[in-house]
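No lab work stands behind these numbers, since they all come straight from the coordinates. Note that the structure is predicted; figures quoted are calculated from it, not measured. Cβ atoms are built from the backbone, for glycine too; each structure is taken alone.
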Structure I
Amino acid sequence: MTLRTRKLGGQGLEVSEIGLGCMGMSQSYGPAEESESIATLHRAIELGCTFFDTAEVYGPFANEELLGRALAGKRDRVLIATKFGFKIENGKNAGTDSRPEHIREVVDASLKRLRTDHIDLLYQHRVDRNVPIEDVAGTVGELVKQGKVRFFGLSEAGVANIRRAHAVHPLSALQSEYSLWERNLEQDILPTLRELGIGLVPFSPLGRGFLTGEVKRAEDYPETDFRRNDPRYQGKHYDANMQAAQVVRDIASNLQAKPGQIALAWLLHRGDHIVPIPGTKRRKYLEENIAAADIKLDDAHMKALDDALAPGKTAGPRYNETMMATVDR
């Protein structure tokens, strides 16, 4: 069970075909468990997972610091992706800030927390409507020339900003939510990425856990858990989504696999420019996720999954109104 590699973009970025989303190790899905999180990071490296995703706002700062500690002595074996783009005040996200001077400050601070001299993939976390994307791309391009950053990416950006940024400094990857459960990229974004030769890094590839089959209603999660406020986990939306996801559980049963593994396999079968980053802080789930790379889905499986969870088949928005306003479409 060792992962193969895939290329993101045309600039030379090569990563494991499944990465590891590290956000949940510091926030959002229950209390942090540092010793198990570090053990999970080390186990990932053993299994050939070389692509770790973090951001300054996760914690804030705590997630980058965790990776810095965990990867000491192992930095040459991994690729680290992190993100800028938010203003952090009193330990909280206070809105977007992608001014060039702020980008440079954030990168220097991230390098210190990560205990490294370079960031492999630097994303703008959310498009800042007050700063032209050309200024953002140009600033990252300068950081690439300085050796502080290797590759450039955007997160949750729309077609116009993808094109404008790519024209200034080549994009290697777009990170956005994409899964069997959330297919908002298919009409416009995915064709644009294929045209421009940009890779896709889907976050929440397991539908924030929904596609694993091991989920509860929103009100059954603790106050600190992100899913408590996810509209798709609430009321009639929850019931409709459980019904829509039944096909994932059925195919998993037939193939003697876990439902989450089927969801990841579907993504991997969608194209070799796609590298999902399922998040976990436990070795057990990491090993399950990585094993998905060996699952083969035939045309009938893919059609059944595509049809049952086609765009519009799932119920409820993926964020509340405030958070949806930060997504550039």
Structure II
Amino acid sequence: MIEPAGVLPQQAWRLDPDPTPGPAEVVIDVERLNLDAASYRQLREAHPDAADLRAAVLGIVAERGKMQNPVTGSGGMLMGTVRAVGPDSPLGLKPGDRVATLVSLSLTPLVITDGLAGWDGAGEQVPCRGTAVLFGRSIAAVLPADLPESLALSVLDVCGAPALTDRIVRRKNVERGRPATVCVLGGGGKSGSLSLVAARRAGAGRLVALVPTEAEAASVRAAGIADEVVLADARNPVAVGAAVGEQVDVTVVCVDVPGCEHGAVLATADGGTVIFFSMATSFSAAALGAEGLAADVEMLVGNGYVPGHADFALDLLRAEPGVRMMFEARERQTSPV
């Protein structure tokens, strides 16, 4: 049951999380949520106390039957074990499969049964117990045996970003008749670091990582995944433009704070492309800002899905020691207890 009637699950105010599978549905015993970065940041800033943060997430799920942050509109994804599969499910899963869902928690029916007692609120990954339901048009990936599950979950959470970056950079190389130049705003984060190496493998020329702090800059430099690492607050368009210098052909926005649209536009040359992967993006601000700057740039919404995106991202992690180092360092810093 969906409220209101007649809308798709992401748009719905409330979903029915009954864990009885329909003919095309899959029920998952949930073991961990991975909140998307924008949602987690907003919730953490609004609820700095861990108990309050847990209560906020539990309240959202209880009220809405899904984890959809009412401020950002976004959710995340989850990891668990397949409990039951409807006879008409097209997903190719079977009971006992260990999976990560590749669709947003904002459209996934969810029940939490343990009160999030094992989550200290210190990171985006939320150990929990409960059930979730996947629809016939959902997407899930069986977890790889060669990677720690929490590491694989971190990669799969952002796997749409590097896959689309690869596609756009290859297209831009052909359009420009030369290697495309690329800037990644938020190049020190999960989606940003994977997008940098995806751009390099796609044949990018100049590759710029823009980060907000010297600590992130040092991490990107140590990983060796960018030609230039520049510091600026992505919310300050003048600072972004000055830090990037010569405008680039492709700008990839991988930040978790609002207000970065105009800097991305200023960093991008006429005829270039901006890919927005941040759930904190205001698309009206992006469109009207580009108009006000008389910027002839293509703007794309990264929708999180490109065919083959999960395997593509996992293969990047396996093949790029610098990126794996960054992900593992992040795991050590924010590992749930």
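Data overview
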read-out	value
Which entry (I, II) yields the derived value 18.6 for mean count of other Cβ atoms within 10 Å over residues 6-13	I
Among I, II, which structure scores highest (criterion: FRET efficiency 1/(1 + (r/R0)^6) of positions 70 and 190 (r between Cβ atoms, R0 = 35 Å, to 0.05))	II
Top of I, II by relative contact order in percent (Cα under 8 Å, 6 or more apart), largest first	I
Given 3.3 for distance in nm of label points 7 Å out along Cα→Cβ at positions 14 and 286, calculated: source structure among I, II	II
Which of I, II leads on FRET efficiency 1/(1 + (r/R0)^6) of positions 22 and 182 (r between Cβ atoms, R0 = 35 Å, to 0.05), largest value	I
Distance in nm of label points 7 Å out along Cα→Cβ at positions 38 and 246 - highest-scoring structure of I, II	I
